[in-house]
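Structures are listed in the sections that come next.
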Structure 1
Amino acid sequence: MMFLKRSLIAASITLAALTGCNSNNTDPEYSAARFATYNLSFDRATYEILASEMSMSRTEQSNLINMFNQSPEKLTEDQKTTAKRIIQIRNVAETIQRVRPNAFVLAEFNNDGTGEDMTAINGFHDNYLAYSQNDQRPISFKFKKNIATNTGKASGFDLDRDGKKTDVNNDAWGFGGYHGQYAFAIFSQFEIDEKNVRTFQNFKWKDMPDEKNITIVDCKLSKTGCPTGMKEGDAWYTDEAWQQMPLSSKNHVDVPLVIPTPAGNEVIHFLVSHPAPPIFNNVANHNYEHNRAELKFWNDYINAKSYFYDDNGKTGGLAVGSKFVIAGDMNADALKGDGDRRMIDNLLKSPSVNIKATIGDNKPTSKGGPECFDLGYCKAVNSDTLYPEAITSVSGLRLDYVIPSANLAVNDSGVFFPSSNEDGYHLVFDKELGASKGVTSDHRMVWMDLDLTK
């Protein structure tokens, strides 16, 4: 494996040479573009907590951190918790400043549910990314987009069949303790063609061809067994609930980005989602099936299947010949894990995608992936994966993806997963916190450089 080719420093130099990075040019032309995805693990207990942390000025952050480091006994427990979170946010910001994507997905970034409140997103941009973190250059994104989500959105049904209608967690359309938890957002240095953005928050699962109400497969899958009066083979959701069940646990979005190149404007469709994790299943394997169907969405969408309808009523999939990048935490690994491996494998090997960039020589890799098994902080059960250099999470799985279309050429790619002898290791491992979310995240940023000259 040519790990030197994956050097983030070398790739950054290449990208800087190819892109319009002259600070005196307000309208640069790009010969290359770096797309990325990053599960930030900013899933706070309330949206207000995250908004408050992101709204802290640089001075307020520094004062709190200094007090935490020098006189922690003078702080309340809540203040100590906030200080730790501020350190995490700064570490995440440093990671982004090191990778320097032109456009990327921010997964697990809470919002108000509808995506209308920009407090947290703007705060992260203006109070963290805009300031140098550990001597890294600040980075800015002219275009920021919150995405409405089904996580924590009240369903009005007892979806988990426990006899209670709570409208949160397993009784919400997507798992979440409140509407907006585990949402995602998009930052871009390229203009977003807002008029042609498509969202599929309300597309119904039942309207996907060949999909049916999931059924109980094994009463032994739950310690409590099947709900009273139900047996294996029974439909899990009531017909009324199934008729209203959205496909997306969060959302599926098609965000066209307009990129100025020497040959004129190039439009690349940024196709983003964050499917349900195929774990924590009930007796009907509901999360496994949900993840499978959410991945199937992109397989069909990029192949211009006609059955789709978006939230504005427009029908059909992606136009044939369109350039696209699928990105996000897909919660699926084609080799290991609990999901439907065939579905993610189909996506990675689709004739519509650049297979060299998904499973070939240009797939994103790192040195830190293999080492994390050796050091014992990635899950040992997955240590026999055939491609440890491609994993993107401390689960030892490849879960996060940047998947370009077949008509896009790739210059380079990588997973920001430094090994212990590489610069940036402090952003993935801490002596006290280990490799936990408290450092940055339990996921790693995945990036890919697209050649816009071909």
Structure 2
Amino acid sequence: MINRILMFFVNLMQKYLPDPFTIVWIITLFVGALAICITNKSPLEVVEYWGKGFFDILAFAMQMSLVLITGYALASAKIVRKLLQKIVLIPRTPKQTILFIGFVSMGLYYLNWGLGLIAGGFLAREAAKQHTDTDFRVLVTAVFSGIIITHGGLSASVPLVINTKGHFLESQMGLVPLTQTIFHPQALFITITLAILIPIVCMFMLPKKEDTVIADPALFQDEMDLDATASGSELQLADKMDQSPILNYTLGLAGLAYLIAYFMKNGFNLNVNILIFMFIVLGILAHGTLYNYAKAISKGTSTASGIILQFPFYAGIMGIMHGSGLVHVISDGLLSIATYDTFELACYFSSLIISIFVPSAGGHWVVQAPFMLPAAATLGVEPWKVAMGVAWGESIWNIVCPFWALPLLAIANMNLRDLMGFSVLLFIIGNIVAIAGILLIPH
């Protein structure tokens, strides 16, 4: 019965959910049509608003791209992959394996969603290689499950961005400290509850022995090795510089020195720029040579292609909403149905809906914030309530988002249908926990 329900949702998504780039253009057309019909702007005016706003968030797009790329580069280092190989040997039985992998996934995603996404793929491969009696579909689901706590973790894009000086909404909301976002009791409750509950649920998803699906052995025939180097006799002067550990570690140690000085001066004041810097430094140290790290970054860049392509279009949508005055119309509509006490929950539900169409690392914040913040200000709602309502909506949706599953599926060589069939149940549980946290522990 449960599998039939899950497959219904999987088939629905596969039939009717187009490519994310197609979706962002459909949203652009929809918002443009609304602006024409509701604000009485001409099509030419709407096109001008769209074009003027198109490049307004390039810095934000670059930040989100680097979060994912640097996470990939660190996860692909040989020393990290060897660590994963040792980790997967700890559990013995299928249930222990799923439970253990689920908890490891939560830890990885808490540290960095890019790291969790990519290291999770390698983790699934190693676990499947060592535990051939464990259902591969559930194994990959457990690896992916940590994405549900992304916006309660240290790389939460929305909380980090609004705590970064110069962010695109600073004039409206200022800087919001992490004590009001990811370190607030509400976020801690949601994060900890999900981190404990979701791996347990994954464990109970294991099918009967006769229904178990194991990984295709062909998955392990092409192990990626980014650390291959030329032999000593073939090294030219340029090669020696590229592979010089001295150059590599002087850069890594200089980065560590800066980080130590920064945290001594500012305390644990983490923002998106410092997070990216941390993962660059750790990645350089982990790869051993500048050349190896550059290769890892080159491979990781493809994982951020969706962000690079789509974010200017999100900015264009924001330009239409601001230029046409549509943002104020929507804001007035929210004011008519929301109150101070229910506004964060309204932000959460609207974020769930928008995340369907804008599957990005905080990209829907660009779309949603412009009409949420004016309404919140009128009601006296603090900006961090808006930010966390939006953030948790995206975070919970991520567990059933094909866009974010693609890098993992590519590494694990698994079909999207198999993953989404299990993830829908985690999505339902995630909603229950998030809504309970918002209602029981208001900011």
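Computed from the coordinates by the stated procedures, all read-outs in this text should not be read as laboratory data. Just so we're clear, the structure is a prediction, and the values are computed from it rather than from any experiment. Cβ atoms are built from the backbone, for glycine too; each structure is taken alone.
Figures for the structure shown
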read-out: Which of 1, 2 yields 3.7 [distance in nm of label points 7 Å out along Cα→Cβ at positions 192 and 432, calculated]; value: 1
read-out: Top of 1, 2 by mean count of other Cβ atoms within 10 Å over residues 144-151, largest first; value: 2
read-out: Origin of the derived value -7000 (helix-only ellipticity at 222 nm (-39500 (n - 2.57) for each DSSP H run of 4 or more, over all residues; to 500); candidates 1, 2); value: 1
read-out: Which of 1, 2 leads on distance in nm of label points 7 Å out along Cα→Cβ at positions 40 and 184, largest value; value: 2
read-out: Computed 14.5 for mean count of other Cβ atoms within 10 Å over residues 160-167 - originating structure among 1, 2; value: 1
read-out: Highest-scoring label, criterion being distance in nm of label points 7 Å out along Cα→Cβ at positions 352 and 424, among 1, 2; value: 1
read-out: Highest-scoring label, criterion being mean count of other Cβ atoms within 10 Å over residues 280-287, among 1, 2; value: 2
read-out: Winner on mean projected area of the Cα convex hull in nm², for residues 72-247 alone once structures 1, 2 are ranked, highest first; value: 1
read-out: For 28 (relative contact order in percent (Cα under 8 Å, 6 or more apart), calculated) the corresponding structure among 1, 2; value: 2
read-out: Label whose coordinates, when distance in nm of label points 7 Å out along Cα→Cβ at positions 48 and 176 is calculated, return 3.4 (choices 1, 2); value: 2
